[in-house]
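Just so it is clear, none of the values below were taken in a lab; they were calculated from the coordinates. The model shown is predicted, which means the values in this text are computed figures rather than measured ones. Cβ atoms are built from the backbone, for glycine too; each structure is taken alone.
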Structure P
Amino acid sequence: MNYWIFQGNPKHQNRDGTFFDVTNYVLENEVVTWGVRQQNFKDVMQLGDPVFIWRADGFEKGSGGIIAHGEISSAVRFDEEEEVYVVDVKINECKVSKEAGMLLRTELSQDINLSKLRIITVRSGTNFKLTDEQYKQLKEMWEAKRSIVKVGEPQYWSFSVEGSFLSFSHCLNEQKIYLGWDELGDLRQYESKEAIKARLQHESVENQNPMNDTLANYQFLSEMQVGDYVIAKQGFRKIFGYGRITSDYCYDENRAQYKSYREVEWLKDGEWELKESDEHFSTKTLTNITPYPNLLSQIFAVMNSQQDYNAADFLKEVFMSESQYERLIYALNHKKNIILQGPPGVGKTFLAKRLAYAHQGIKSDEYIQMVQFHQSYSYEEFIRGYKPTEQGGFTLKNGVFYEFCEKALKDPDHNYYFIIDEINRGNMSKIFGELLMLIEADKREKSYAMPLTYMQDGEAPFYIPSNLYIIGMMNTADRSLAVVDYALRRRFAFIEVEPAFHLEKYQIHLQQFMSDELIQKVVQKIMRLNTEIGQDSLNLGKGYRIGHSYFTPTTKLQNEQLWYEHVIQMEIEPLIREYWFDNEQKVASLLEDLY
């Protein structure tokens, strides 16, 4: 067995004029092909020979060194197109930055033995043979030099939402991220990474070296932790949002697809794109990007940047007319509190945030706070209350709405938007308490200030500032809600949000993602289903219709039939079965018509 260093130079220019991106080449490929420039080496390279990949300094002085470890996985062959001998290397591990634990040239040069490496003394060249002692020392350093990211601190993961089957909007609505590879079953049955790899090899004849797939599943199961952060991305540069992991690995056998998941509290959503000059994501499904601080800082810089946002931008993104938009803005200005009500899947959350952007004139989440009401949500969580301490006592803590009001009071030059999902699930009188009156548009001034239930000594009475707006959302298909609280009805303007299947604007939007045939199929079949739902006035009605967001992909569909069937199985069939839970014949007939 022989031991090698293969060097790649970022300054090397490819035939198409681009420069050789050594870093991403090893990050994005399980097997890389490397030139064998030294003729005397081509006859002694063997399958299984260990190889270190060395990145030359290139355009960044002091950045060179060992960034990957692997092994030769093919015989040496002659590449007719490039007119050079080449060999394949299977990459086993990458550490492409100082933070990730790469072995820097500057560090190796200070070692009395390794400073004599030919790649350090000569530098030019592609293939370098190592002695047994040199390889052993380098391997020990490589194994010892793990990521310098502090153990126990939150990790940051990029997660791909490339597929048409699982859009970010679905992840956002469900407050989850999902992993494919359903053929693996529950990942908790595998005791090691090797066991996952063996099962993947068994399931696929074509991919017998599923390194990235194995790693994605293993990391999703074992390395990702509660409290870590996930960044939803698409391709190399597009970002949809980020959130905090809130659950351990979960598996749902009843889901038709994507049965492995983790729960996520999404902290920010939107659509951003990294600059061409920025670093970019790898193409892998799941990547721990904690060791890449430059990439992380660029991600959060672009997400925190403020972009102008006006009525035209709103109308490009939302399936509404200009007159509907003007009514929304009028209601928000006049009432300061509105509720967007409509069937499931009409995009109420998406609409609420875009309305806030347009009203403010800036596309930024800095001025937005979102919460979700539920039946046990309380005044103490929302306004203020006593919370237990680690010492066994209690301390007075401000709630999320109180804190947001304080933020708005300190910044009168900007508007602030408090968005409440499932607003009718909470007991408004219980949650707002004495402040229920103060949310009214004509009570938003200091003269209406009131003392809170839990006051601190010497504290001034509290009022809600005039630059704070409340946008509630209500699902009209929620069977648990019989009537809307009169206190809620009186203080809010209610805006109906309708399914958009019939709108030409919606159908034109779909043309960038699917064929005209599929558009007509979706429109005709779902509108027919919605007519059936709307006419069932005894049990259902218009508030139970199917929304258009279920059928609004964010990427061009590769397999239209599979995507359509997936949406029906995952999203629509469960609703139909819930609506007509006591009429299996009706359910079967409706499902047959959908296909």
Structure Q
Amino acid sequence: MEFAASFSGGKDSILAIKKMIDRGNRLVALVVSTIESQDISWTHSLSKEYFKEVAEILKCEVIFTDSMIDDYELCFENALRAAKNIGAQACVFGDIDIEQHLKWNKARCDSVGLECIHPLMFIDRKTILEYLFATKFIARIKKVDNSKLAEAFIGRILSPDTIKDLENCNIDLCGENGEYHTVIELDSIEAELLRTESILSEIYVDNASTCFPKAPGVATEVMSVIDNQSYSINRGTYIKSYDLQGKIIDVREKIKSFFNTPSDFECIFSPSATYSINQILIGLLEEGDTILIGDCNHNSSTRVFDNLRSKGIKVVKKVKNELENYLSENQEAIKAIFITQTNNITGENYIDQNELFKISEKCKKYNTYLILDIVQTVCEDLVDIDRMGVDAVVFSPHIGLMSAEGVGVSLMSKELSHQLNPVVFGGNGSNSDSNLMSDTIPDKLEVGTLNIPAILGIGKAIDYIDYVGIEKIIEKRHDLGNRLRTGLSKIESSVVLGQGSFCLLNVKGHDMSMVGFCLDVNYSIQARVGIHCSHETHRFIGTFPHGGIRFSVGYFNTEREIDKIIEGIKALIQC
């Protein structure tokens, strides 16, 4: 379950979160009650910066209510709605047994359609405190009710000795009536959650293979579709099938809008980006045709090029500085150009937007199709398909968009889509009275049963990216990538390459496969070692045949994690 948590910064709310995480649930948002026009929380007077740092450690969003007393309930409910919109199915509270509080929490959740969960409800005080002391959480007393406790308690760490002193004051030992408020120290949150069996206990930096964790809301949507909407579209002649088909159409339009796609473009789903590349290139090119390609491609395309050569198709490879000139000199002979825009090892752009626009103008003039692999470009750079002037792009939603595996997407002009011959044949729900494939789009290119849960998950992934802001996502990934490259470059004998969120590491005299293995076993750092499905790139940059360790940073990584990677590499190299 994806959940939000009402978080004060104190011991009870962090313990409630931990109980949920220990049960295998994922926190997607902290809801923090803050005072309008001020940067502090209501009860604990903690700064917004504190909560942002907690959210960073917990790999979740933070939603501030920014309310006054007279609109407190409304603002809290609005915050819950925002959490629900990014996937939360429930909100968790740290309240124990004050009936008025429990009822208020439930009423707020009921009003927005969230489940209300109180993991500490009716647990006796000493058991809660024993649970706290068994963790690595450090709770320090931040505020006290002066009518019940002396100010001398402020600043004390909540410990068994402190509890003994509180017992002498004849108060609720957990401070449930406001006798005292605690704040959890940031380092202790990280230390405790490293012990959990969750995404918080590992450092995943293989996001160029597939993003992890996925965008909040994706898992909830995928499970909901499987549980409640597993119907067959294009086949079922019943209302729920038609409703589901409408949702698929909505996702197509959402994808097109996200990439600023021209209105005459089609959105085609397939099992993977590799499938889509095969579908376009094999479906378009015939014996005697010529395709002009860039260099340093991924095996998802290089192996297709080899297949094309075997069919009598001429494949001409050019480095980026030669591409435009070759096109001009051989304009009538080239049927298509295929470019991998962002390299999956170094993050280098084969071609920038201005150069791409120049080539696209010439392609239009010479009736040459321009096709881009933007698998690694999505959420690494801004993608504006209308401005690019291309005929088709191919990408994997499970990488840049942080969605589920099992779907590839191609966005292509109607004109190109009608030029493609089917490369896979079978049923699609249309023209069922004929052995011939339908000529209509997308039916001609979408054969068999679509991965509907994953497709609808794409819609939720885009919702989340829109909520956060794509510029913010790109900036964070690039900042973390730069921090990693800068830190690793200071290690003696290291060779560091990369741009944006990509970092390729080699250290002279060391077996990088073993280093990568030890990073995983000793530090729970998950990176990819080897050739990374692009021997062309490694040959070009001089790291073939061994490759290197590739770290590909994602939006959910943190500066703390980057620093741990650097320290981990240093320790392993010095062994």
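Remarks
- Identity of the structure behind 4.7 (criterion: distance in nm of label points 7 Å out along Cα→Cβ at positions 81 and 473, calculated), options P, Q: P
- When helix-only ellipticity at 222 nm (-39500 (n - 2.57) for each DSSP H run of 4 or more, over all residues; to 500) is computed for each of P, Q, the one that comes out at -8500 is P.
- Which entry (P, Q) yields the derived value 17.9, 49 for Rg and Dmax of the Cα atoms in Å, for residues 257-360 alone: P
- Source structure of the calculated read-out (distance in nm of label points 7 Å out along Cα→Cβ at positions 161 and 177, 1.1) within P, Q: P.
- Computed 1.00 for FRET efficiency 1/(1 + (r/R0)^6) of positions 337 and 465 (r between Cβ atoms, R0 = 30 Å, to 0.05) - originating structure among P, Q: P
- Structure (P, Q) behind the derived value 20.5 of mean count of other Cβ atoms within 10 Å over residues 281-288: P
- Read-out distance in nm of label points 7 Å out along Cα→Cβ at positions 41 and 65, computed value 1.2, structure in P, Q: Q
- Looking at mean count of other Cβ atoms within 10 Å over residues 49-56 for structures P, Q, the greatest value goes to P.
- Source structure of the calculated read-out (relative contact order in percent (Cα under 8 Å, 6 or more apart), 14) within P, Q: Q.
- Computed 52, 31, 22 for semi-axes √(5λ) of the Cα gyration tensor in Å - originating structure among P, Q: P
- Highest-scoring label, criterion being mean projected area of the Cα convex hull in nm², for residues 169-248 alone, among P, Q: Q
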